[in-house]
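Asker: The structures come next, written out as structure tokens.
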Structure P
Amino acid sequence: MIGEKAGLIEEFAAALGVAAKDNTITIPKSKGGGFITFMRIEGDFRVMIGNYYLKEQMVMERINKFGADKYILFSFNDVFEPFEKSEQVINQYQQPKVAVFSETVSSVLTFPSHTFFRSIYIAVNQRYLQNMTANIRHPIIARIAENKEHFAFESNVTAAMIKCANDLISENVNEGLEALYFKIKCEELLCYLFNQLMGRKDESVSKFHIDDIKAVYKIKDYLRSHLATAPNIAKLAVEASMSETKLRKLFKQTFGKGVFEYYQSLRMQEAARLLKDERLTVSEVGFRLGFTNLSHFSRVFEGYIGMKPKKWSVAIK
């Protein structure tokens, strides 16, 4: 998603029908609000920071133009406080997640309407990343640094990542130190991600075909849109054109959780959102998410969130 500094900012500006100034786009109120800024830190990092929302859907098709050097792409989604508090007009948010994936030749980028985007995208020069991780002995980190085959790994957003990201956009740094500061903060974000990936128990890493990546992400999207229905692994494997064993392994390799565990975590994230944002009752949330036994819903919620839903709904008021 991050290409040559001038090319990408010009493409975003053209798609929005606005002008860029000092590598920054300010989204006009007629289009939404907020900002997108781009920077290139030496030859090591190319960074896009966005804290904005769009009133209408935007679609961009582009070709990455990194030149001879190879880059690995990292995205940190939903890591900022919103740039304004009038969120009642916004009905969607990016899913909180961190992802790292191999450089792609071309990309079709879709930006849904009425959605907050609060993200940092970092393209890291492969040679720089290899030097940075030279002393790390872990198969996932090795796969990322080698960048020889298609790969995709996702992890959770942590409190430390959120703090680092907000420091990145809120700290006033002398202009002469700005590049150094941003580079340090980018490295800090990568360290938090690598620390999470290195904590995964199953350290074996299977080879990915590009179609496999598309298939597991399609399954992930299916799970997100069918939270009231438990996943049927056999049917999902048929849809993905792979065996159940391969599906289970590649899904867990990518997202760090098995299919059902990932599905349950999505349900509980949505349950927490419904209790907080829509002020639904515990029974309303449980039934909406397909639970017929509210005691079971309460136990599952407590296992993921840390307290029972009724107590949590009171605590957030």
Structure Q
Amino acid sequence: MSAGWTAAAVRAGALARQRLGAGGCQAIAVQTGLEDALALLAPSAYGRFVREAHSLEEAAHGTRAAVLWELRVLAGWLPPSGARLARALAAGFERENIVGLARRLAGQPAPPPFDLGTLATAWPRLDNAASLAALGSALTRTPWASPAEGLPLRDRLTLAWLRRLVSVAPATREWQVNAVVLLVLQDRLLLRRATPPAALREAAARTIGSSWETAGTLEELRAALPPSARTILGRIDSVELGWRVEAQLRRRIEDDALSWVRAPRLGPLNVLGGIAVLASDAWRLRAALASAAHGGRPDEVLDVVA
């Protein structure tokens, strides 16, 4: 492995060690106000990104900005061959920029876009869209193009992002599979659409097959999934607990990422793991901040951040 990959892998390990972890997030979750919670973050890797936050939304945006900053720094350590991996990881933030732009074009509030720097793929072109129609047209000429409609923009972009990430980092394929299961759960048992959207059927055909399309209950859905895809449903026993599937997906990502960070052979997996660990930590922190902002009622939040 080249010296560039080795240096980047060492840096990625340092990133993983910066995380707050479950204990740190639990300490945030039990605070009785957002201001107190943010004060505890001052000495952390998130501190300078949330210190001027005056709302939960601004604080949440800051946690994501902290991860992006570390990714941009880490990208500077990578050899030229690591550019595709860095941009594929940054595409998650570009997705947020696109969703935010769509909201603004629809006259809705949205957080400011993330500064992607050289890790941007299509954002500089998309940012010029003056209408939703123009944005949709521009997307068709980028890697974010979706051949089928029927899903919310964020979900379509997520599927496109995961396809791209898997093409660069095949080890993330299980993340893609589990994310598709989560969308299928929402479609079949929450939204209960008569016919699943073509975009979802297409994504599922490549990952979990098509038997799920007629499932009407949680038990039927579980039985319709391939054994390897069933585990993400865990032991949930009602659709209302579907949010636990997302939490389980996040834990799976973090477990994989931690194992990759610790891999003895330094290389791309260490780098992927380091950023994924920090991103998972930031997600856990956002749940903890939400608890603090609502008076420190941790109950189920602590179950998520544990």
Structure R
Amino acid sequence: MKDAIITVSMNPALDKTVTVNGFTVAGLNRIKDVRVDAGGKGINVAKVLKRFNANVTAWGIQAGEEGRLLARMVEQQGIPTFFLEAEGRTRTNLKVVDEATKETTELNEPGAVITEKVLTDFLDRFEKAMPATAVLVLGGSLPPGAPQDLYRQMICIASRYGVKTILDADGEALKFGITAAPYALKPNIHELEALIGYELESDQEIVKAAKGLLGDGIQYVIVSMGAEGSIVVSGEEAIRARPFPIVPLSTVGAGDSMVAALAFCLIEGKTLEETARWTTAAGSITASKPGSDVCTFFEVEEKLALVSITPISKFNTSV
């Protein structure tokens, strides 16, 4: 049975995280701590999966000295990589963590422009890797110059080889990606509301909206809601998962840790309830860590029983 997982970061970044005590807009802020991490949704997912001892490879586009540094940083963590080089410079994203309010402010650069040749070369190598791949993770923003339906193209390629794709995107990239029927979706509550065009006021409304995305190949929808936990929906059931108490240090990578746990659960054949526990515990633990640091397998495993699970009754159109 195939167990290889590929994560894709088409627009990765060097994540520079600074910590302040009381962030003042339009004023002087003195930085207490600074750290630089290799970032991007796919890279963060790969970090977690590496700590889960999974067979994962990080793919993406890198550019300039910043891109080469990013690739080295990923490889130094023992994660195999395939980064195709483009012109320009890989972006640097600044994340300001306010210790006083526990809030994170993010300033993200657009990224290096991707050319048609680079994209064609990447997709050619990508398709050649699919026969040996079990799970594909697509997430994050697309670089300037990339078509908005790029994730749709990649999902279609992966589907031809029986690969289960997890899509974690927003905006047009999410809308186009859904049309190719990925195996699983991981929107946060705001992304789901933007997708359907209205606010969701209750768990029942969230379940109904998530249920509306199922079918035509989409088997799972996990809606993350930050400190409120998540709702996990499949074709047969829906589960409300609430996390254990933590002291949040940084929200960076929390959603990516949920995606990594989902990929792990797909490889391991875990039930929906088990998946709800693993994804919620992974996201919560990562949120309790500084900067772009992520959870470990043993940290997640020992907290599984602390995740509160509430089955939502077999849903119907009135839920």
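Asker: When relative contact order in percent (Cα under 8 Å, 6 or more apart) is calculated for each of the structures P, Q, R, which structure yields the highest value?
Answerer: On the way: P: 13; Q: 31; R: 17.
Structure Q gives the largest value of relative contact order in percent (Cα under 8 Å, 6 or more apart) among P, Q, R.
Asker: Of the structures labelled P, Q, R, which one yields 1.07 when Rg/Rh (Cα atoms, Kirkwood Rh), for residues 150-277 alone is computed from its coordinates? Spell out each step's value before the answer.
Answerer: Numbers: P: 1.07; Q: 0.99; R: 0.94.
For Rg/Rh (Cα atoms, Kirkwood Rh), for residues 150-277 alone, the value 1.07 is produced by structure P.
Asker: Hey, helix-only ellipticity at 222 nm (-39500 (n - 2.57) for each DSSP H run of 4 or more, over all residues; to 500) derived from one of P, Q, R reads -19000; which structure? Mind showing how you got there, number by number?
Answerer: Values: P: -13500; Q: -19000; R: -10500.
Going label by label, the one that fits is Q.
Taken together, the values in this text are just the output of simple stated rules run on the coordinates, not laboratory data. Here the structure is a predicted model, which means the values were calculated and not measured.
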